[in-house]
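J.: Structures given as structure tokens follow.
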Structure P
Amino acid sequence: MIDNFGRKIDYIRISVTDRCNLRCVYCMPEEGVETLMHRDILTFDEIIRVCRVLATQGLKKVKITGGEPLVRRGVANLIKQIKDVDGIESVTITTNGVLLAEQYQNLVGAGVDSITVSLDTTDREKYAQITRRDEFVNVINGIKYAQKQGKVRLKINTVPMNASKEDILSLVEFARDYDTDVRFIEVMPIGAGVDCDSFTEDDFKKIIEEKYGPLTFCSEVRGNGPSVHYSLEGFKGKIGFISAVSHKFCDSCNRVRLTADGYLKTCLQFEAGVHIAGCLRSGKTDKELLDVLLQGIAQKPKSHKFDQKDNLENRELRNMSQIGG
């Protein structure tokens, strides 16, 4: 699939639920958000159908997200069925890690290609402040279990806010002894994230290199998305940076998102896209469904405008948990 700006679209991030067992400050308000009715959430069969239809047009990579995807029963079976779709080469998942240890073997058995855990600090008290929940021990145990098992590639995504140098350096340490990539992400000014401050990629690099020496660019492709990776001497894993704000990568954006209630979303910052739930549930043929999906992809903007915070038309107002990570 080629969009109107010549970009090849071969990657979709699919939210399977808007529910989450954490309340991260940059993702949703403390009281949570009004959740979708069960009947409004796409079924697994509907999700698989979307993957199958898009795969005929070059879709190759699928990321399962939420909310927190592991709170939806049977998500490992969904991964297995998507893996069986002709043309799909990679199915991965992003999780907050709370349920990782208990579901790791099911994910591996389903054939998941990689697991990404979101973790913003290694300080238990700070973790509770950021997530508004005391689940730090479960997350750390899940990461350590996955590292020792080593059956699929593990990545850690981190969005340090108001962090100290020690916070950042302690996160880097996850990449020292295991083939675990630690990826530092700039806060996306979406929903609750609009009011959050964050480090830039250059900030991260300066802190890391002062402690561990030079970061060496790694040309190896280590994911489906925009992360740029570097090596550190003596480390088994890589250090990555996803810097949508300071190092814009819209010209190479290869993805769209599907929300839990069936909205095909083409850019994080804007509402551009199409609702497909009705099409899925009204007896439309695969050809008719594909036509609607391609109409949505045709609306993909040329770029975000995160540097323009005011007076933007069609700006996304929902929180990240409602959009899909």
Structure Q
Amino acid sequence: MLTNKLTTYLTKLIKTCPEIEKQFIYSKQENREEKSTFSDPLMEEHHTVVRGLVHKYHNRALILLTLNCAAYCRFCTRRRKVSDIQKGVLSDKDLNNIVAYIKKHPDIKEIILSGGDPLTVPILLQKMLLKLSKLPQIKIIRIGTRLPVTDPKKINQKLIDVLKIIKNKTIYILIHFEHPKEITKSTIIATQKLKQVSTMLLSQSVFLKNINDSFDTLYELFSKLIEIGIKPYYLYHCDPVKGAEHFIVNIRKEIKIVTKLRKNLSGLAFPIHIIDAPNGSGKIPVPLEFWGVKLNEYKDFNNKRLKT
């Protein structure tokens, strides 16, 4: 079972906002068993080519640098193994194997560093970035993190210096935000520091039942993000992960909310609403109410039909 893990900062923050508390504290609802959910909905284990490297799409690859996070989100897609720190520690041999695989696949131009949270392991991150910086085939590096929300003081000069290793690549840093009250003064300071080393800051958010599944909440979140220089990027339909079923919002409710957001937000503040196709391939854009379409099924990148 995914363990509770909180930072001192987050422990204080959840006392002020039950919507944030629900994201990080265990609930008995996690014990529900549903046939329609999966332990690994994105089939990452199937696409793991060497330890720590997931190669699902031909021109980009995902490196799971660590299974550690500053705090553990209860709706995590990788809750099957996130928090397993012992198994999640990559060795120097693992890093070398990852680089060797990338070199053998010159079509890989983009690397996504994730986990866990890669910013929680600066020494390991430094090693990986040094290796990636020497690969001319890699043009883009994406780093996914929630550290500015969970422990913003860890975005310190030491970490910034590690990120400055990359001088010849484009770096995008993607930060998970789920609720506007996560945008505190401390978090804003942390994101401003990350601007020193990032070509662009973007956000990722997940629709979460009884947490952010309302127009007002998401309007405030995306408006505040664009005001502090973070472009809302993806708004996910919650992945069908075992143990996280109670977070899943009805897709029709999501579409209604996102349609209203499109009418009221600027294009800069408006994210792409997607389903990361479970047991399929691709992040599939969800149509809004401006178009009349079937909502009970869709096709993934490989034309495989999937049910909503």
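What follows draws every value from the coordinates through simple rules; no lab data is involved. Treat the numbers as computed from the prediction; the structure is a model and nothing was measured. Cβ atoms are built from the backbone, for glycine too; each structure is taken alone.
J.: Give the label, chosen from P, Q, of the structure having the highest value of distance in nm of label points 7 Å out along Cα→Cβ at positions 71 and 95.
T.: On the way: P: 1.5; Q: 2.9.
Looking at the calculated values, the largest one is Q.
J.: Out of P, Q, choose the structure whose coordinates give distance in nm of label points 7 Å out along Cα→Cβ at positions 135 and 215 equal to 4.5 when calculated.
T.: Q
J.: Could you figure out which one of P, Q the value 22.8 for mean count of other Cβ atoms within 10 Å over residues 255-262 was computed from?
T.: Values: P: 22.8; Q: 18.0.
Working through the options, I get structure P.
J.: Something else about it: For relative contact order in percent (Cα under 8 Å, 6 or more apart), which structure out of P, Q has the highest calculated value?
T.: P
J.: Kindly point out which one of P, Q the value -0.50 was derived from, the read-out being log10 I(q)/I(0) by the Debye sum over Cα atoms at q = 0.10 Å⁻¹, for residues 127-294 alone.
T.: The read-out was computed on structure P.
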